Structure I
Amino acid sequence: MKSLSERLIELASRVGKLEDLYDNLDEGHEDEQDLEIELSSIESCINDLEREMEDVKEGYGI
């Protein structure tokens, strides 16, 4: 299982890649499907982090 910091680094990396894909799409050099795949990966990372945050809150009784 990845640590929280590893997950945040992965998310930041994926957001950077998404920005690059969007820039390339804007210039006509990238496939829109690649952009959608990367966006889906980012959404999955965010969902994982939200679930983990809820687990931590429950663990601390928040």
Structure II
Amino acid sequence: MLLVELAGVLIRYIPPRMISDIVERVEMEVVLLDDGVFYEESIKVALQTGCRGADSYYIGGC
């Protein structure tokens, strides 16, 4: 999700031809975890709070 968010923000400010290179460079420097790591915790948060799915995911990942 990080890389998608990054691309979505960058497209507002710089030419599209530059974005792929930036996203690839960030991907090489950042450790990205599989989403499954947060799944169980996100379900617990949703059941306890009634939060939307995306909110539960981000709260569960904290």
**Fill in**
With helix-only ellipticity at 222 nm (-39500 (n - 2.57) for each DSSP H run of 4 or more, over all residues; to 500) computed for every candidate in I, II, -30000 is reproduced by structure I
**Message:** If relative contact order in percent (Cα under 8 Å, 6 or more apart) computes to 25, which of I, II did it come from?
**Reply:** II
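Consider the structures I, II: one of them gives 4.6 for mean projected area of the Cα convex hull in nm² as calculated from the coordinates. Say which.
Numbers: I: 4.6; II: 4.9.
Structure of origin is I.
All of the numbers you see were taken from the coordinates with simple rules; none came from a lab. For clarity, every value in this text was computed on a predicted model and none was experimentally measured.
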